[in-house]
Every structure is written in C-alpha cells, then in structure tokens.
Structure P
Amino acid sequence: MGMFLQTYVSDPEAQTQMHLLRKEHEIDKTNKLGPPAWDDKRELDSAERYALWLMDKDRKSTVLKSLQGSIWTEGYRRGELRSVVFSDVPRAFDRWQRATRKNAIFSSGSVLAQKDLFAHTESGDLSQYIDEYFDTTIGAKQFSASYTRIASRLGEASKDILFVSDVVAELDAARAAGYNTRLCVRPGNRPQPTNSHEPIRSFDDLT
C-alpha cells in the first residue's frame with residue numbers, strides 16, 4: 001500500500017482515491033470509531049496507516065477496494081500475480097455460456113479487481129464467460145435494494161435470477177428482492193447460521 005501511494009501519488013486516479021480515503025477517515029473520526037490519526041503534513045503515511053486499519057477491520061470500503069484493485073492490476077501487469085479458482089468454476093462457466101445463461105459477479109471487490117482476477121487465473125482467462133460485474137457502488141451486499149438495481153441493469157426479472165453466495169446475510173437480501181438463492185459451502189468458508197437457503201458444495205451442483 002505504501003509503495004503504491006508513493007509511486008502513484010501524482011496519478012489523477014490515485015489522487016481521487018486519496019481524497020475519498022480522507023473523507024471516509026473524517027466520517028470514522030466523527031463517529032468516534034478510533035481511526036489512526038491523520039496528519040495533513042504526512043498525508044501519504046496517514047493514508048497508508050488508515051488503509052491498513054480498514055483492512056484490519058475487514059471494512060468493505062469502496063475506496064479501499066478501489067486502491068487494492070489498482071495495486072493488484074499492477075501485480076497482474078508484471079506477471080507477479082495469478083488468481084486461483086476452484087476446479088469446477090471454469091467448466092461451469094463454459095456450461096452456462098453454452099446454455100446461453102448470463103453470468104454476472106457481485107463482489108465487495110472493485111469491478112477493476114474482479115476483471116483482473118478472472119482474466120489472470122491459473123486456469124486461463126475466464127473473463128470471456130462473464131457478462132456483467134457489480135461492486136458496492138451499486139449498493140451494499142446486505143441491502144435488498146442492491147439486488148433490485150442489479151436485476152434492472154441485467155434486464156431480467158428477479159424471479160429469473162439465481163444468486164449464489166457463501167454469506168447468509170447476502171442471500172437473505174437477495175431473496176427479499178425476489179431472487180432464487182443457494183448457499184455455497186467451500187473449504188475455509190466462515191461458518192454460517194442455520195438457514196433456509198439450499199446449500200451447494202460445487203458449481204457442478206447447479207444443473
């Protein structure tokens with residue numbers, strides 16, 4: 001984070017990210033959430049400390065995700081990063097495309113980060129299988145209104161959309177918007193509360 005901010009401080013996009021990061025810090029300070037102090041004379045150091053604090057809090061911050069996406073883009077460009085997907089994902093993507101199903105991603109990671117991730121997997125470029133990408137600029141993943149907006153953007157009725165997630169709160173929000181839902185249970189996932197969402201353990205379970 002520090003190296004990226006130092007290198008790209010004069011880049012217009014990085015300057016916008018810094019401005020938004022400063023605004024979010026002010027909100028956290030006003031809400032007495034205890035963010036690290038921000039020194040305008042040492043803005044880059046302050047931005048780095050605050051970004052790392054957000055990471056420690058696992059904050060789904062749109063500007064943080066944007067910064068992370070920019071860092072990852074550089075890593076992919078240099079060939080230093082390759083993303084990993086479960087083995088059932090490429091064949092499922094191919095199966096859905098041949099069945100003329102739309103395939104969209106909704107993630108707390110930025111759209112840029114999503115595109116880079118799927119374009120640089122150890123299984124090859126999977127971006128050809130994805131029709132739309134959505135991040136939290138469309139709304140939080142726990143709010144049903146976000147899913148209503150996504151359905152509108154996709155040009156599909158909510159009842160015709162299947163949403164798969166490993167987080168029950170997101171599935172609850174999608175169901176409230178009229179979606180069909182499945183709880184994806186994968187190795188290493190955080191335990192989820194007992195729920196009424198049908199579980200799957202592989203995309204091969206989606207027929």
Structure Q
Amino acid sequence: MTLPAPLCFTGGRLETNAYLIPGRDGLLCFDAPEGLADEARRQGWKIEALLLTHGHFDHIWDAGRIEAEHGCPVYLHPFDAPLAASIDYLSLFGIEERFPLVKTLIDLDVPTESDLPWAIGGRKFTLFHIPGHSAGSVAFYEPAEQRIFGGDILFAGGVGRWDLPGGSRETLIDGIRRHLMPLPAATAVHPGHGPATTIGREKASNPYVR
C-alpha cells in the first residue's frame with residue numbers, strides 16, 4: 001500500500017488531526033478523532049495499529065470503533081488510561097454524545113526522564129513521555145523520517161493547554177525543551193491541531209520554548 005506519508009485526517013468539533021503512515025500490514029494511525037472510522041471505511045484503509053498520543057476525548061473518539069472494525073491493537077500511556085476507561089466527564093464540556101470505549105489498551109510505559117526505543121509495523125521510533133497537557137502525553141519521533149507525531153504537546157507557535165486536570169505549564173515546557181528542542185532543526189512536527197511545523201521554526205519563534 002502506498003500513501004503520502006503522513007496522510008492527515010481532521011475530524012470532530014475541535015478539528016483534531018489524525019495521521020496515517022504505511023506499516024508492514026496496513027496503516028499505523030496516530031489518534032482517532034470523530035469521523036476517522038467512517039473515512040477509513042470509505043477509503044478502504046486497513047489500520048494495523050492505533051497509537052494514541054494521549055487520552056483526551058477528541059483524540060480517542062473513534063478509537064473503540066477502530067479497534068472493533070480493524071481488529072488492531074490500541075496503545076496509550078497508562079497515566080491516561082482512566083480518561084479512556086470512562087467518558088462520563090464529557091457532560092462537563094456540554095457534550096451529551098457518547099462513543100464506544102476501547103476494550104483492550106496496551107500500555108506505552110515510557111519513562112519521563114528518558115526516552116524509549118520502540119518499533120512497530122516495520123518502523124522504528126523514539127518515544128518521549130512529555131506530561132503537562134495531560135498526564136500521559138507521548139510524542140512519537142521517527143528518526144529515519146525526521147518527524148514527530150506529538151498530539152497536543154507542541155503546536156506551530158504554541159504549546160498544549162495546561163489548565164486541564166493533570167496539566168502543568170512548567171512540566172510541559174520543561175519536557176518540550178528537554179526532549180524535542182534538541183532534535184534536528186529540519187524535524188517535522190505533526191500536531192494534534194493546526195498545521196505542521198518544524199523544530200527549527202519553533203526553536204526560533206515559539207514564545208513558549210525559545
């Protein structure tokens with residue numbers, strides 16, 4: 001299967017990005033916003049594994065459907081597992097809809113103080129646990145392609161919000177500076193919302209991490 005890498009799908013009321021890249025037996029998918037499952041069916045995509053950058057509802061909305069319809073493993077940092085186990089909190093955001101939960105989550109047990117070499121679908125990644133937006137936020141760095149799939153950790157010109165439960169401005173920015181800013185300047189950053197950017201661009205102009 002040959003697709004542009006990465007393919008980006010944007011869905012849900014918060015315009016959340018999912019990214020899909022070729023794996024060994026299908027597509028590796030980063031995050032699962034609302035509408036992804038229907039789009040996968042329309043396009044005839046086969047998802048080999050679902051890799052969740054964190055557990056906020058807009059990133060896991062279609063995760064249960066993807067798991068059921070594709071029979072694929074779903075990975076998430078254990079610190080965010082409670083967010084995926086119960087979605088009753090959605091009422092606090094004025095959201096009455098509910099979505100199928102993931103039946104089996106596989107832990108991405110990434111240490112906070114160091115990185116974790118990790119491979120899936122014939123691709124090699126370095127995983128960084130960077131809390132501060134959520135307790136279990138993870139960035140997937142693929143050195144061979146010089147790109148990061150980091151959910152809501154780092155944006156073009158900004159960083160993830162830190163005012164939600166488990167959030168911390170100091171922890172988030174420290175993790176970005178320690179793990180992401182030392183990467184090559186040409187490294188592409190594919191965020192959970194908005195356009196792609198690069199480490200070099202953010203290092204030069206992002207007011208939060210300069």
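Every read-out reported here was derived from the displayed coordinates using simple, explicitly stated rules and does not represent laboratory data. In this text, all values refer to a predicted model and were calculated from it rather than measured experimentally. Cβ atoms are built from the backbone, for glycine too; each structure is taken alone.
Looking just at mean count of other Cβ atoms within 10 Å over residues 137-144, which of the labels P, Q belongs to the structure with the highest value?
When mean count of other Cβ atoms within 10 Å over residues 137-144 is computed for each of P, Q, structure Q gives the biggest number.
Assuming 17.5 is mean count of other Cβ atoms within 10 Å over residues 9-16 as calculated from a single structure, say which of P, Q it is.
Q
Match the computed value 3.4 of distance in nm of label points 7 Å out along Cα→Cβ at positions 57 and 185 to one of the structures P, Q, and report its label.
Traced to structure P.
If you work out percent of Cα pairs over 24 Å apart for P, Q, which one comes out largest?
Largest one: structure P.
Have a look at P, Q and say which one yields 6.2 for mean projected area of the Cα convex hull in nm², for residues 25-88 alone, as calculated.
P
Can you say which of P, Q returns -4500 when helix-only ellipticity at 222 nm (-39500 (n - 2.57) for each DSSP H run of 4 or more, over all residues; to 500) is computed?
Q
A value of 23.6 was computed for mean count of other Cβ atoms within 10 Å over residues 145-152; which of P, Q is the source structure?
Matching structure: Q.
The value 2.9 for distance in nm of label points 7 Å out along Cα→Cβ at positions 49 and 73 was derived from one model only; which of P, Q is it?
P
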